[in-house]
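Just below sit the structures, each encoded as structure tokens.
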Structure I
Amino acid sequence: MINRLPLWVLVGSVMLALNAGFINSVALLSFANNAVSHVTGTATIAADALVDGKVDVFYHTGAIVLSFIVGAILSGMIVGQEALKLGRRYGVALILESILLFLAWYAFRQNLVQAEWLASAACGLQNAMVATYSGSVIRTTHLTGIVSDIGSSIGNFFAGRGLAIAKISLQSSIFIAFVIGAGVGSVVFRYAGYDAVLVNGVWVGMVAMAYWVYLIWAARSKF
């Protein structure tokens, strides 16, 4: 259980949740209209398409799910561990995510269905990159688990078992950031079209740079 929440964990989680909400909003508003930050609904669409014999839909939605998995695999290869810890190669993973988002931007501009595959891979990489901290699960690209944990924490409070302030603060912050990111993504898409995805690529690159700067600062502050 999270008893004390380091600022870098909170800030990093919020920045990544903003990114996920943003790119998912753009993908849903795009020519293909599919979610990319999570795969539950997409897997259901793929199953329905398979039953109905809609091969093209099954192929595309199945590829989105597979891309998410590939992104998660890349995250596991780069970061190496699920437990969140300062010093791990999150910066490298974020730079790769940024590259995937820039490629997705180009594909969206060309109206290529592969745009959603690339965006899904980026989200899979991000979601697997930050998995656990102090025994609590942290996900930044979808809200199902976050909302469930918030509800469970409130239920425990009503039952007289106390309230894990740090844990619910983190999860509530992720929830709010995702929703804000989705709203901002919708607005930017209406004005900038697929160039909105450039914001994602730059944003994630900035998060990577911020992480490396913080690492240097933290290392120097020990001396």
Structure II
Amino acid sequence: MSRHEGVDRKASDLPSAAPTAVAELLDAERVMDSAIRPLWAPMPTVIGPAHVVRCAPGDNLALHAAIYRAAPGSVLVVDSGGEAPAVAGGNVCAVAQRRGSAGLVVDGNVRDLGEIRAMGYPVLARGVFPKPGIKRDPGSQGQAVVGGVLVHDGDVIVADEEGVLVVPAERVAEVLAAAAAKEAREAEQGLDAWEANHRAKVTAALEAAGDTTGLPD
């Protein structure tokens, strides 16, 4: 059986969850390099199934094709091939947005940041570079290592200013439901109750480590 068999889903079917809540349920290896960050603020949380492409070094053809191939609600996830030229600019992002893309995650650079910011299209990348790449190599699609994480089509991306999380397709329902439930519990708990619970856990951890001096009131 394919690891994605039976797990295809629409972004509208996914519960909302913050990357910080999701991160507590995944190994650190599922978190992308922190250098991949939102390029404008305040940027909303991005959540959706990954549509993954790998561009050849210095080439952007794979991504420029992907904006037409990706399903509405998906997050475009791009390995730029390790070169500086921008893989996307304002018009590419505008078309992606108009066709329903939930956002763009690039292990590399984009350009036309002012236009991207003005249209409100979520983009997380390493930075900006004013010169675009060429269009000669179709690259590959379906999987790539992006930000140090192996990402497959159908994995779910959860991203905001806290970082980029990759939830394996076969764990999406479990992880997002648990993360949403955790957030709901903490929202209802209030700070006083959270502090009391936190203090008890810290005290127990100190005692387990041999520190019995306790915490001041």
Structure III
Amino acid sequence: MTPWLTALSGGMAPPTGLVEWAGQQASFASAWGNCPRGDWLIWLASRGANTIEQQRAVVVAACTCARLADRSTVDLMLRLRPRPYELAAVWAGDQDEGTVLRTWAPRFYRSSLAAFVIAIPAYFLLSTRMTRIVLGLTVSGVYLASSFLTNVFWDVVYRRRLAVGRGWDPERALDAAYQAIAAATESSPENRKSDVRLVRGMLPAPS
């Protein structure tokens, strides 16, 4: 391990690939400028973050990359428990609403599905007791009310669980944020270049 990397080590162990690659870099600044992966940049930045403000900035950058990779509509639609990176983002003050609550599509599909499940039985239950016009208006009202209440319930539960992140300590938040961007990088290698640009744009180069 190179001397400058040894000096940074502590807390999270450096990724195996980073250790090998860093042997070709003369300094921390050189590694920062040449680093080919966003998750490695986050690890480097986390080791150089000495103040709470710097640590929060690193977490925000990592969580931003993780959030962009977290795009599965079905998963977001059914998710009731925040991912660790979302809790880390709350600790950093980045997104108290979480990824699910910031994304309209899964919220729309989830509320539509719940409303559909409630409105269909209501239609058959009331179809013999009302005229078509009254029935249509009633079922439409049931559908809209169900959709609205589903989102309200989901949002309240999700926000309560997100609030746990405010009590996290910096090391836990940094680790969760790093693990999230590392997993996103491994699952989608094509995101590496965009993550590098994003991280460098959000974090200052080391002095």
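All of the numbers you see were taken from the coordinates with simple rules; none came from a lab. Because the structure is predicted, anything quoted here is derived from the model rather than measured. Cβ atoms are built from the backbone, for glycine too; each structure is taken alone.
Given a value of 0.75 for FRET efficiency 1/(1 + (r/R0)^6) of positions 127 and 167 (r between Cβ atoms, R0 = 30 Å, to 0.05), calculated from one of I, II, III, which structure does it belong to? Don't skip to the end; give the middle numbers.
Values: I: 0.95; II: 0.75; III: 0.05.
That value comes from structure II.
Supply the structure label, taken from I, II, III, corresponding to semi-axes √(5λ) of the Cα gyration tensor in Å, for residues 119-198 alone with the calculated value 30, 15, 8.
Numbers: I: 30, 15, 8; II: 36, 18, 10; III: 48, 19, 9.
Only structure I yields this read-out.
helix-only ellipticity at 222 nm (-39500 (n - 2.57) for each DSSP H run of 4 or more, over all residues; to 500) was computed and gave -23000; which structure, I, II, III, did it come from? Don't skip to the answer; put the middle values down first.
Details: I: -26000; II: -9000; III: -23000.
The correct label is III.
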